[in-house]
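Since every read-out is calculated from the coordinates, none of them should be taken as a lab result. Just so it is clear, the structure is predicted and the values come from calculations on it, not from any experiment. Cβ atoms are built from the backbone, for glycine too; each structure is taken alone.
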Structure I
Amino acid sequence: MYTALQSAHSIFAYVVLAILFMASLNAITGLTGKRLFKDKDLRLSLFALIVSHLQLLVGFIIYFVSPLGLKSFGQMGDSALRLTSLEHPLINIIAIVLITIGWSKHKKEESNNGKFKKIAIFYTLGLVLILSRIPWTNWMS
């Protein structure tokens, strides 16, 4: 079960990164192009929020059943173990919180520019944080 979850988490990460990138890019182009915030913009942002949360949920499950998660928490001298047991989960939680804040703040905005700005800032920050703590050596092998 663990290997299947880990594979799903790794494969789904590509989907999450792609959708989050598209939502960020859409918000940035909407902001710079002074477009109207339409239903397609709302759906793309919402979909990015949903898949990010689903990925975090699968990550939590893996964290608590994995030998590289909570069980290796006391071995912070090893940088690879520190990445998988502390940095990756913590930074990704912060990233998802930022994405959620961006979603919540955009709903309170009345102007189209303000909606795009909130999504652009918070989703892009979340994307950058996620990219910064991906365990590339584990992921690509």
Structure II
Amino acid sequence: MYETILNLHSYWAYLVLLILIIAVINALVKVFGDKEYEAKDFRISLFTLIVSHIQLLIGLILYFVSPRFELWAEMGGEVMKNAMARLYLVEHPLVNIIAIALITIGYSKHKKKLTSKAKLKPIAIFYSLALVLFLSRIPWSTWLA
């Protein structure tokens, strides 16, 4: 079960990154190009929100079924002294939860705006911040191996 969830989490992450990058580029191009907000922009931002929340659910399941979770009991406070354990047990989950919260905030804020630029700006800002956070906490050494 663990391997299946781990593979799903890893492969779904590619989809999340791809869709998030598309959403960020789309929003930035439209904000700086003074272009109108369209139904396509709504769909892209909504799809980004959905796939990122699915990734969060998969990640939470993975976190609790992972053999690494047992390190909390074995190591206790020593987890913070071990770089790899800290990455998987603290930094990766916490930073990615914050990133998904930023996507949710950006999506919520954009829905309340009335003009095109006002709608696109929160998406551009919050989704860009989320992208930076995601990229900062991906365990690249194992993900690309």
Structure III
Amino acid sequence: MEWLDIGEVTKQTGLKPSALRYYESRGLIRAVGRKGLRRQYHPKVIQQLSLISLGRMGGLTLEEIREMFTDDGHLDIDRAVLLNKANALEQAIRQLTKIQLGLRHVAECPEENHLQCPSFQKMLKDVTHAEDPLFLK
């Protein structure tokens, strides 16, 4: 089997060598050896790195991602963790959509004075009563 040099892995993934070393130190990937001073990886590391990137885009922590790999690098997905993350993302999307719509309304509001706009007044009231003032209810 032909191993991939760290330079080839960085070329194929766009990740920096320091990221690969960091992921290795966190137990997410493993080098299979060295050729001189350069780390060598099994070709499956490309897929592992894609899964790590996907997990990071989904908001998973590196620890949550690491727990989804067995000791030998095979995937063992914790569906409950993913479902919880999906639910949290859904809630964040709803909140961000409300903020986006509110900002759009304020930007396009026909009222000369925003403080006289009933919709703007409602947004101010909603923000005042929100647990997290960054998110409208």
Original post:
Hey, Rg and Dmax of the Cα atoms in Å derived from one of I, II, III reads 23.0, 72; which structure?
Top reply: III
**OP:** Compare distance in nm of label points 7 Å out along Cα→Cβ at positions 8 and 112 across structures I, II, III and report the one with the greatest value.
**Re:** III
